[in-house]
Each structure stands twice: as C-alpha cells, then as structure tokens.
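S.K.: Read through the structures below before going on.
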Structure P
Amino acid sequence: MVTRRQAEVKDNNRKKTQRIREKLTELRKKEQDLTRKRRQNCIDTHTKVKLRRLEEKNKELKEALESSANELASTQCEPSPNFFKHYQSLLNIHKHQNLLQPHSAPPTTRLMAEASTRLKNTVGLSQRNYEKLRNELAMEGIGMPSPSTIKRKSNQISDGHCRISDRPDFYGLIEKAVMKHDFSSVPNVRITICGDGGGDGDKFSVKICCFFNDIALPLSIKNLMIIWSYVGKETREKLKDILKYIDPDILNLIENGIFTKSGLKQVIITYIGDCKFLCISFGLQGGSAVCGCSHCVTKRSNWATAKSEDIVPRTISSIVANAEEVVNNNGKPALHESVDNFPLLFNIPVTHIAPPPLHILICLVNSIVDYIRKYAPDNVELEEFLSEAGVRLHYPAKAFEGNACRKNLKQFREETSNKIIYGGFGSNLFEAAANIEKHAVARTLLEEEIDDLDDRIRLFFNLLKEYGQVAVKFFLNKNKIHMLQHHVVPFVRRFKSWGLFSEQSGESIHHVRNDLDDRIPGTGPKADEKRNTFFQKNQAVSFHFS
C-alpha cells in the first residue's frame, strides 16, 4: 500500500520531470530560433554582397551609356544604327554577364523571363530573395517577371534537358546535353560518371552525376549533369536500383556512339568516386579489406614492398568469377580477392576507373602532416607553418580538406613575396607532393609532362625510403597512397590527363544541394522527393546557362 509520504515523493518527482522536460523544450526552441537567425543573417549577408555587385555593374553600365551619349552629342548629327545596337546590347543581359539597366532607366524598362531566370540561377537567389530584389529594382524603374513566371521558365528549361521520372535516363540526358557543345575538334565524346554521398544529418543524399571531359571548364559545377539523386546512404541495395538502368545506357553509348552537331561520335566513359562508392559499384568489400584496392588484387600486406611488375590488375570478368564463388558457393571474400558480390556495372572496364585526384592528394598531404606530428623530434615549426598558412582542420574527419591541402602545397611550389617557408622535418615530402599536384590540372598533358609526373611520383616514394621502413609502412598502408604509386600513371598514359577526370565537381555539388534543401521545409518521403526534384531541375537550369 502506498503511503502518503511515498505519494508526495512520487508527485514531486513527476513535477521535477515535467519541469525538466519543459526546460529542455524551451532550450530546443531557443536553439532552433538561434539557428534560424544565423541562417537568415547568412542569407541577408550574401544578398547584400550580391546586390552590391549588381550596383557596381549598374554603375559601369551608366558610365558606358553616358559616354556613348556624349560621343553622340559631339557629332551633332543623327544617331547611327550602331549606337542603338550598342544601347540595346547593354540593356540586355549578355550570355556571359549579368548586367542590369541603370537607375536612370525609364519605368518601361523590363527584363525578359530568360534573362531574369539566368540572374536568379547564377546568383543563387531563393524565391524570397528574388522577390526582394524584384521589389527593390521596381523602385528604380526596372521591371522583372513574377516568381511564378520564373518558375514556369525554369521548368521549361529543365524539361528541355531532362524529364523527371521514376527511373534514371542516362542516354536521354546525354542525347540532349551533347547538342549544347561543339565536339568537332575531338575524335570522341568523353564522359565521366561520378557518384558520392553527402549532406547534413537526415538530409544526407547520394548524387550520381556526369560531365563532359573535353569542354570549357569541365569541372565547373554549372557543367555537372545530375543522372539521379536520392535521400539516404550509399548502400548496395539502393545503388543497384539505380545502376541497373544506367549500365545498359552505358553499353548503348559505347557500342553505337552519339550524334553531335558534327556528326556521329564514339563515346568513351570513365568512372570516378571515393573508395566506398567504387567498391560498392564493383562488388568489392572495401578499402580496409585484404585486397583493398579497387584497381588491383595486390594484398594490403604486400603494398609496402610491391613493385610494378607484381601488380595484377582487376578485370570485370575476374570480379564476376570471384563473385560466383562467394555468392553461389559460400566462398570467403578474403580468399577471393576481397570480392563480396557481383558488380553493379558490367560495361565500364576497371582500366576506365579514374584514381580520384582530389581524395589522393588530400590523403597525401594529411599523411605527411600526421607523419611529421608523430615522428618529428619537434613539430613546433610545422604547427607554426600551418597556422601562418591559415589552414584549419575539417570536422568530423579531423583532417585538412581540399582547399587547405592546396594552400599547404602552394607554399612549396610558387615563388611569391608572401611565401611561407617551412624547412623542418619532412619538408622535402611536401615539396615532392607539390610537384605531383601541379599535374592534376584539368587539361590534356603533353608526353613530357606525363613523364615528369611519373618521375615526381617515383621521387616521392624514394624519399620515403630515406626516412626508413617505418615511413614506408606508415604511408603505404593507405589505399589512396597505393593508388598514387601504382595506378595514377597508367591511367594518365591511357587518357592523357588526370585532372580532367577529377571528382571535384561531384564533391562540390553537396554544398549546392544543402543550400537548396534548406528552402524546402518538412520531413518524410514526400519532402525528400520534392528536394530531389527541385535539385535536379535547378542543376538542369544551371547547365543550360553554363
């Protein structure tokens, strides 16, 4: 039987629990409000910067108009047709520049839907910020189409490049996109398919994209085409549902080619991604497996001593043969070259898998920093160098990301007045890495440049030997360093470039997706589907205006 005292204690505990819950709810609400305010402040700041840039362009335009008017007045004659052509070209937004009319423009001045859509997409304005800009320009006598008109125009443009459906259409995407560019100067149409997962929390999404290798600015996000995107993790089950539609289209393109403005062209397709994405795509266990390389079957335990003649490349047929044993005969992946399932792609040879330059170089720089911190007698000089270079660790990985690694290596490659000198333990490793990185450029390399890349890579690993077996094992236990030593140069000799096939744009697209996702509220499958559609349509519009 419950006593009165026990009832009071129970009641007090219940009240305390209720107060704690209310306090937690209040704290969560405050945190959400602060987060919302921070995001809005960031949006307002970016909008102010964009408006300031637009005002600068307005000022330049006004000066150009006044200059033209003064020249016209000084001639004391009727204006020539060329003047009106010049005036009209200044009023319109150029294909490669977003110019607005000056503040003195008459109230009848109006931007067309195409120009306004270009402006909204290029600057990255949300619906709210576009409306804000539209109202402010209306006060200056410049009219802009309504948001609904812009939405219709965006849908019209995106539908011209890709139709949103319940399955990917890689062939249809390429068939339309190839007409945007001129491939008359190249013998083949080269396409790289890239995939990666990234995003914030429950909005984590996987993007499978592609880009043309032989166009201007091939690694620009604007030139990236979205084949498919979904909210969720990189799992075999989900990727299988997508790649089963893409693989037949790959075969169709390789066997039959594609019609371009300059006629029928053969198609060459390469594939790139991080270690996890590549291993899932080709039925491999992963980077930490016994045979952890996606390109060869060399055992991890032999990486430190393996020579070029010891490397046995993987092939699709060997992966399939091992998968037969593992899947159908209960074989162990460790005894079958770390193959744990059938490949999801059968029509891309392993020789066409690009060793990812961004991930390899990031791993290289971080490995050098970690090695110096662990084995240098004194790493104070290193920490001072990193601090002066202005690089910071990227969380949660606690490693330097791409831009930070580039800043580090830049100090060892370029002779500038503000160069930061580091001459301590391991400085020659940084210098050797910097001379490797300079070849990861988005262009075709000359034969002598490829030979130099080969020499620079050999030099780096010869330097490691001078630091002893501890250094060799420290570096060559990593699959990306193994790729650098044995698989980068063969790929570059085959395709005459490394940087042209970089995963850079596929990595950068995560930021674009995160920004777009924040504009669509809600949770659940319907909200995820809206975000996917919005992202694909927005990227199609970006590609159209690139």
Structure Q
Amino acid sequence: MFEAQRLWRDRPFKFGEAFRYQYVISREQENIPAFNAWSGQSWNVFSGKDLPVTTLFDVNGIQIGRLLGIAVGPEGLIGGDEARLPLDSGTPGFWDGFERFLTDVAGRYGFLLEVNGTARFYTDPVGMIGCVHDPEGRRVAASPLLVLQRPVVANPKYDFDIIEKHGGKISLFHTVDAHVRRLNPNFYLDLDRFEEIRFWPRDEDFSVAPQDVLATYDEISARASFNIGEIARVHRAALPVSGGQDSRLLLAFSKPHLGRIDQVYTHINNYATRRDAVIGGALCDRLDAPHEAHDRREFSLPRWEVKQSERFFNMTLGVKAALPKEYSNGAVTGVKDGSVILRGHQTDLLRAVYVFRPKEFWHEPDWQIARLLIVPRNMFNDDVAERFRPDFQAWQATLPENAREKAADFMFLEIYYNATVGAMFPALWRNFYISPFNSRRLISLSLKFDEAVRRQSHPVFDLVERFCPELSSVPYDFELHADVALINDRAHCDEATAARVDATRQRLEAYRMSRNGV
C-alpha cells in the first residue's frame, strides 16, 4: 500500500478525484483506487482517472512505451489511445533520435520507453508532469506520497514549519523524504539502474544575430500558436489573462484559435487582481472575445469544503503547505471542472526574470540559492546558504558549456520551476494546468536574446506587436492609471502606451532593415 493510501482519511472514492492527474510507474502490479493500469514489457503504468495516457509505437508498428500527459509534437498533438512516433526502434541511433525529436515536443508530459531491453523515463523541460523516484522501492511517481510504500523519513535539510507557515519551497531536487529525489527534468531516469543522466541541452547556440531576430520571433510565434491550437482542438481549454506580460503574450499567440478556447478569464482575489480583470477585459474586447471575471465574493465555499481541499492538497503535494487562494476562496470553480488551463511560465525567459546579476556573478551560489525561496527572503542567512551550497554546486557542475553561458536561466528552469510547478501542478486536482510554451525548442529560441534585452522585456513587446498589434495599445498593469475606468478611454490608453509602442515599432523597423541588409 502506498503512503498516500495509508494516510487517506476521506471517503475512498475521493482519493481518485484528488489524484486524478497523477501516476505511478512500477515493476509490480499495484492496487490504487480509481487508477487505470497499463502493462509494459517490464514496467507498468498506473494513472489517475483523468490523466491522458497514449500507447506509443515506432514507424514499424512496434510498441515502444507510453506517453503520460499532454504533448504536442512538430506534426501535432501526440494523443488518443495510440500514436506512432517517426522513429525506428531497431536502429542503433534510436535514443539519440528520440532525444532530438523530444526537443520539439511541448506540454506537460512524461515518456516511458522500453526499447531493446532498456527502459528510460523522460519528462517535459521543467518537470511540469511531476516526477519523483524512490531508488530503494524502485518506483517513479508524480508526488512523494504516491511513490512510497513506507512512512516518510523527514528530510533533515528542511524546516517544515517554514514551508507550512511561511511558504518555503523544497528545492534542489529534494523532496519531503530524505531518500526520494525529484528528477532534474533535463536528465532521463535510467530505470534499470535508477540513475539520472543529462541529455539536454545538446548543441544549441544561445545567440542571435540582428539580421535573424525577426525570423526567430516568427518561429517563436508560429510554434507557440500551433501548440495552443493543437491543445484547444482536442481538449476543453481555458486561458487566464491579467495585466501582466506573460498572459498577454499567450493571448496574442492564441488569436487564431480563440474560437476553440472555451473560457478566457481572470480570478479576482484582491485589489491587484481586480485591476488584472479590468485589463483582461480590455484585451478581450480588442479581439472581440468574451471575458469572464471570477470574483471570489461570488464563489465562496462552505468551511467544510475548504478544509477538505486543504486535506487533499497536503496529500497530493506530499507536505503541509498553504492552499492556493483560488482553491480556498472558491474562485477556481469559475473554470469548468476538468478544463485544460493554458499558462505561460516559460515565457518568463523572454523577460530574464531570474537574471538579477551580471554574468561574472553567475558562478556564485548564495544569491541564487536565496532566489530559490527555500525560505522567505527575510529569513535567508549564512546557515541556509551553507546547508544548500553543495547541492547547488553539484548541479552547476552538470551544466554543459553552452548552458553555462545561460546559467542563471537554467537555474530558473531546472531548479526553481521544477520545485514549484513540478510539485504544484500534479497536486491541483480540479484542472490540468499546462504551458504550451514548455518545449526545449521554444526555450532555446527564447535564450537566444541577450539578458540585457530580455530584462527590458523587448522580446515580449516585439512579439505582441508583430503577431497581434491590437493588444499593444492596451496598458499593462504598470502603465494603467490608478483610476481603472480609464481603460475605456482610448485616448488615455494611447497616451499611456505611446512611448512603449513607438519604441517597439522603431526597434522592429531596425530589425527589418538589418534583415534586408540596409
């Protein structure tokens, strides 16, 4: 029996609801309530009732494994009961070919492959699917309590009161258990030896010449938009919008597919998100798309239901932590149950949000450890830095040369996101959260731009203007007047955004001239 089953105190059928998007991989025939079972050559998959699972075949029709989650390949969504990959499992170069193929796959997913006596598990670029492994029990799962068949051995590096009461994070590939490890998402797990082996980045060039900037923008837009369209074609999709940059970028990429997106919405939890709702509504107006504002005052939950959600979350996450606001105040119920929610996340790279210091400081671990929010910033001290410095330096040593040129970004991708959305998304049971920007190709394209340019958000402004100019003249949250009603005054909006829009258009014109050799 798994530890999650042993500790479960709610009605048995609720277990299947709480863990509906999680999974277990094991050599054994496990018994997990409301989970589906899939037998492999040596490894079996047990999936929550609403986690998509696709049986995979090679070009010759030979079964090679299973896909867990939602993945969009270069030719479209890899889904349904069965899918064929453009690879020959009988050739010596199969694994290399698969890893190259995986570069272009976007979404939230895991690939379990069993080929020629070798078994491996690969995940999406930030481990959004959730992946922890227990080398002693020889199991892989989406969360700690679903991988263990024994009581948790508390990880001595962490103060769990800080996690529960102050929002601390379990990071650097640790979990709540001292012996269970979270997989680095750009390593695969060799299931025969339970050994992690890096496979990405490969030979990517993280730089771009001025004459190639527009082509890079166009590839980013085309790929991201294609991914959104493929997800919305098959799944009921919902898109949150706000006054920030990432959701506007996703909305711009979604423009050709808005007719397929079921809900475009904003949760209102406080004053800041009320401004988000006003801006989100204005953005949708520019595209003639309906917008929903989900005000917490209209979605309140009875206390027993909030308490139940807290219990669920502690189990699905594997550690006691604060329930997300939209779950505790009921705003999440404004989104239809089971919808696939499109999130930005990796679009943050276009703003270099974690590059706080110049490159000459990237080898120094302490400021980066502080940014991982293992403890709140005001609680970070030399003791915390010393405790986690060896883990951080061990990770740094695994980076290939091209990744070291973007080391701060890779810290954000492989450590921070893996520890946050990689733990959180599988734990949220009401909807399936996914980033259509979450592919190694889109990450590589985003990292081509210099940090100084990204820190000024130039790629975001340029992409919105180039792909969906209707949205450029809507003020961002940092531009909108305190009187939010002015969002309906077109003259005010034009004035508030004029400097940014003019600079963006001049920049794009300079790139056009450079491309044309002028």
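S.K.: Have a look at P, Q and say which one yields 13.5 for mean count of other Cβ atoms within 10 Å over residues 181-188, as calculated.
M.R.: P
S.K.: Then there is this: Thinking of P, Q, which structure, once mean count of other Cβ atoms within 10 Å over residues 13-20 is computed, gives back 19.8?
M.R.: Comparing all candidates, it corresponds to Q.
S.K.: Kindly point out which one of P, Q the value 2.6 was derived from, the read-out being distance in nm of label points 7 Å out along Cα→Cβ at positions 269 and 293.
M.R.: Considering all the candidates, the number was obtained from P.
S.K.: If you don't mind, there's one more thing I want to ask. Check the numbers for Kirkwood radius over Cα pairs in Å across P, Q and tell me which is largest.
M.R.: P
S.K.: Please state which of the structures P, Q yields 0.30 when FRET efficiency 1/(1 + (r/R0)^6) of positions 37 and 221 (r between Cβ atoms, R0 = 25 Å, to 0.05) is computed from it.
M.R.: P
S.K.: Right, another one. Of the structures labelled P, Q, one was used to calculate relative contact order in percent (Cα under 8 Å, 6 or more apart), giving 18. Name it.
M.R.: Q
S.K.: Further question: Tell me which structure, out of P, Q, gives 16.8 once mean projected area of the Cα convex hull in nm², for residues 245-508 alone is calculated.
M.R.: So the calculation was done on P.
S.K.: With helix-only ellipticity at 222 nm (-39500 (n - 2.57) for each DSSP H run of 4 or more, over all residues; to 500) coming out at -10500, pick the structure among P, Q it was computed from. Intermediate results must be reported in sequence, preceding the final value.
M.R.: Values: P: -18000; Q: -10500.
Source structure: Q.
Taken together, the values in this text are just the output of simple stated rules run on the coordinates, not laboratory data. For clarity, every value in this text was computed on a predicted model and none was experimentally measured. Cβ atoms are built from the backbone, for glycine too; each structure is taken alone.
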